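Engineer: Next up: some structures, all given as C-alpha cells.
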Structure I
C-alpha cells in the first residue's frame, strides 16, 4: 500500500518542483537572463570640467578580447577615464577613487585625438568619481558626476524594452532554445541631433553579422530609432 502511495505522489512532487523552477526563472530580470551573452555594458557616464580640463568617464563591463563576432566571451570590469586638455600642459598622471579604492597611473595619449586616457579594471557603482590630474608639478582635483537621474530607466529596463520590440528578430537567434548571439548595452550621448541628452542603445548581434538594435529614451522609455 505504501509503495502505491509513493507511486501516486511522486509525479505530483516532480510537477511541483518543475513549477517552482519555472517560477524562479520567470522572476529573473532581463539583465540576469541575458547576462551570459552580454559582450559590453556601458552602465554609466560621469562628467567634470574646469578651466584646464574636461573629463569623461564611462564604466561597465566588456568582452576581453573585444570582438564583434556574434559570440559572447569572458568579460572584465572597466572604468575608462578620458581627459581633454583645454589649456596649459597635457596631464601626465591621474589618481581616481572608485568604490572607495584609489587607482593611480599614467595617462596614455590618443594616437589621433588630443585626449589622454586610462583604463581601470573596476566597475563603479558610485554617483561621482574624484579624479586628480597632475601635469609637471601641478595637480588639480575634479569631481566627475553621473549623468543619470532618478527619472531615467536602468540598463535592465532598456534590455526589456528592446527585447519586446525586437522579439521576432531575437527569437531568430535561438538554436535549440539557446540564444546564439551577443548583446551590447550602452548608455551614450545623444547620437541623433545636437539637442543633448542621453539614450540607451541595445543591440543584438548574430554570428552572421546581423545587427538588430533599439535606441531608447531613458526618461520617456520611447524608442527613438530602430534597426531591424
Structure II
C-alpha cells in the first residue's frame, strides 16, 4: 500500500473529514460573532421576572465551558453511526448560527451580571473547590466583558444540538449506543441550563436558541432526506438506462 493510499485509508477509517466539519462550525461561529461585535448598534436588555427567580449556580460552569469541546466531539462520533443525522445537525446548526448573528445585528442584547461578584480573583486566591469555580466564572466574565449578543443564545443552540443528537427520532438511528444517547442528552441539557445559571444569558435567550435550533434541524433534515431520495432516483434511472 502506498503512502497516499495509507493516508486515504486513515482519513476514511477515522472520519477525519467529519471531525473537521464539526470543528468548522466553531470557526463559522467565531468569524461571524467577533465580526459583528465591531458593528455599533443600539443595546437592549430583556430582563424578566423569571431571571430573578433563577439562582446563580457557579458549578454549572463545567457545562458552560464544555460547549467549546464536547458538541463537536459527539457530532463526530455520531458520523460513525448515522451520517444522515450528522448532516441534518450540521446544516441545521450552521443555519442557526447565521440566523443568530443576523439577530445580533438587528437587536443586540446585553446581559446584566450579578452585582458584587468578585472580578479580581487570581489563581493564587484559590483555596477550595468553591474558590476555583469563582475564579473560573470571573475569568469568563472578564473574557466576555461586554456581555453582548445574547439573543438568541449560541450556547443554547449548541446544547440543543447535543440533545437532538442523543434523541432517537427514527428507526434508522437505533445503531447509536444507548449510553451515548444518555450522555448526549445529559450534557446538552446541562449546556442549555448553564446559560442562565452562570448568568451569561437571560431566560428568553435560552428559549429562543432552543426553538431556533429545533426549527433549523427539522428543516435541514427534510432537505437532507429529499436530497437522498433524488440521488437514489437518479441512480435508479441511470441503472435502468444501462
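Just so you know, all these numbers are worked out from the coordinates, no wet-lab data involved. Because the structure is a prediction, the values reported are computed rather than measured. Cβ atoms are built from the backbone, for glycine too; each structure is taken alone.
Engineer: Determine which structure produced the value -6000 for helix-only ellipticity at 222 nm (-39500 (n - 2.57) for each DSSP H run of 4 or more, over all residues; to 500), calculated from the coordinates; the candidates are I, II.
Structural biologist: I
Engineer: Additional query: Compare Rg/Rh (Cα atoms, Kirkwood Rh), for residues 39-118 alone across structures I, II and report the one with the greatest value.
Structural biologist: By Rg/Rh (Cα atoms, Kirkwood Rh), for residues 39-118 alone, the leading structure of I, II is II.
Engineer: Here's something else I'd like to know. Which of I, II yields 1.2 for distance in nm of label points 7 Å out along Cα→Cβ at positions 111 and 143, as computed?
Structural biologist: Attributed to the structure labelled II.
Engineer: When distance in nm of label points 7 Å out along Cα→Cβ at positions 31 and 159 is calculated, the result is 0.8; to which of the structures I, II does this value belong?
Structural biologist: Clearly, the read-out refers to I.
Engineer: Compare distance in nm of label points 7 Å out along Cα→Cβ at positions 103 and 215 across structures I, II and report the one with the greatest value.
Structural biologist: I
Engineer: Comparing relative contact order in percent (Cα under 8 Å, 6 or more apart) across structures I, II, which is largest?
Structural biologist: II
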